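Got some structures for you, see below.
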Structure P
Amino acid sequence: MVTVLVTGSQGFLGSYICRDLLKNNYKVIGVDNFSKYGTISRSHDDHPNFSLITMDLAKLPGEGSSLDEWNECSPDYVICTAAMIGGIGYFHKYAYDLVSVNERILANTFDKIINQKDKCKRVIVLSSSMVFENTNIFPTKEEEILNCPPPISTYGFQKLSSEYFAKGALEQYGINYTIIRPFNCVGTGEQFVGEESEKLNLGHVMPSIAYKVLSNQSPLEILGSGNQVRCFTNGLDFARAVRLAMESESAINEDFNISIDDPMSVIDLAKLIWGKIRPDEEFSFKPTKAFEHDVQLRVADVSKAKRLLGFTAAISVEESVDEVISYVRKTYF
């Protein structure tokens, strides 16, 4: 049985990836320290082909964490999802930590992969659409990363750095990689974090709006003008794309934008959510102060993933909205 080690396995994206791998008959070893949400359970925890190593990848051996448990795993593939990550308010609040902590996580992770380079077939690195923070080319192709100015936000810059970890490990140690750039992944399992007054700003936009509408907020408060355009990609589709990339030889030392091919403005998303929860009330909203790095247009060219991986997102934005509304209602109301 092929063994895949998933760092950040208990997080939002990591849990989607674990479930998809287990469903497709992989042995999965998760690594997590429960730093964001605290100790939580995930639906994949009790699967017979899943095991969990609880440790902090940001700490070196001797600093209260040990990477020795990894030595016995000998994974065929490593999928790097462990990171401090959140909504736009999150990466403004933790502008320094996102660089400091995430770089330590990646350095320690890649050090372990390098030490096992004869065993590990490939590393899958999760980057972000925010590496294209300063592009003016839409839809944005993968090769635009070589042309557009680097990100201004520390979050976007650190995600770009993660891609260079992969490229450096290939150049110096011959370790193959695949870079995956998710565009606004949505679904269930994300929890709001932070102080009570800031929780919704630290989360992602779809669950945050659903929470506000379910809370009978009126007019609905939206960060910025609401004209920001996003591609809301369901976690199930995203996890499938990660697995397809891991399985494909065509993905070796390649990068992929993973996204639904259906861009939508934040205001249209808000209207869709409002109509599903409060259909008898007239929609009303008021703009609130936007964050500095609130990219106005983020739309991916997904032709490369379709051509090389055979991947096309199958879950519509409306289906994702229904799923998220149900999850937020069940979790918080």
Structure Q
Amino acid sequence: MSLPGFPHVIDVHTHYLPHVLVEALRRRDELPRVSQGRDGDVIEYGEGNIHPYLPAMGDLDLRLRDMDAAGIDLAVISTNIPGIDWFPAADGAPIARDVNDELAAVVARHPGRLAALAALPMQAPEAAAAELERAVGNGLVGAMIYSNVAGAQLDEPRFEVVYETVARLGVPLYIHPTYPVIANTLAAYALIPTLGFLVDTTTATLKLVFGGLYERHPDLKLVLAHAGSLLPQLVGRIDYEAARHDGAARNLSMKPSEALANVYTDCICVWPAALRSTLEFFGPERLMYGSDYPFWDPRLSFETLAGCGFPDQLAEAIASGNAATVMGVTAGRASVAASQRENPPR
């Protein structure tokens, strides 16, 4: 299922696991790592969180076929977790450089079909800022970071150099979940991906915003994964508790909800009611199509959008227009699926 009638679809939340990172993870004895499982390679993110190494993570021919089948014209690929943060600080920068060079090469081979977000060695913030600048200079369109840095919180002062660089370059910074800080309380019933991921990203975003991120960098393009995570459902409570507790909003010149409304997000939630509340809070210019491929089927996001009953102009903005503005990307060469939509067989 695609979005019929729209000339282009841009997927801003879709993952690729660079081969150089896979090899680096294979060399690790400790978690996270890539190891041999009973039925093939697995990614061990942490205790209680293991995922098979899927062919679609690294097979670009398969990815492009799946994009055509789903009606996705351009994918903004990002490095899926565990990323680079768990490596020793001295190793992070060279691994990030190799990862981003591979991403740039992949994009160069598929112009108009793929763009990429840089991976950053956040455990070495100065190196991360330098690598972001280098990667953007090589054609990457922004960066993805994770909701904690091997357990460290994103609002620690040492990471400010990264946010300053993001703001100065005017590129988007995507916050994606990783192995959550509270994982040991959620290691049953798939609660880590169900709840823990969203708690971690919501916590990271709230601490950044309450810490004055937008006061220092009012135009920073912060993108939060998974339909605003928990923010649309908690925003009333956030304002209420901030007003009730002295000093909670001391770094803000506005209500917390007004600051949080500067965040951009994707449409990944698989429930139309949740996506409608996301739109109601963030507004029509801050919502973009995302699939979470290859972990989720892109059709789920299309079905969720279709179930919202949005008018065509809004659906088109979500499908591609907002991503073009936020990410600075366009689907320069129509996919096979788009060509078929525009010129159906007779």
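Remarks
- With distance in nm of label points 7 Å out along Cα→Cβ at positions 55 and 111 derived as 3.1, matching label from P, Q: Q
- Parent structure of the calculated result 0.65, given that FRET efficiency 1/(1 + (r/R0)^6) of positions 31 and 151 (r between Cβ atoms, R0 = 30 Å, to 0.05) is the read-out and P, Q the choices: P
- Ranking P, Q by mean count of other Cβ atoms within 10 Å over residues 39-46, the structure that comes out highest: Q
- Relative contact order in percent (Cα under 8 Å, 6 or more apart) - structure with the largest value, from P, Q: Q
Taken together, the values in this text are just the output of simple stated rules run on the coordinates, not laboratory data. Note that this is a predicted model, so its numbers are computed, not measured. Cβ atoms are built from the backbone, for glycine too; each structure is taken alone.
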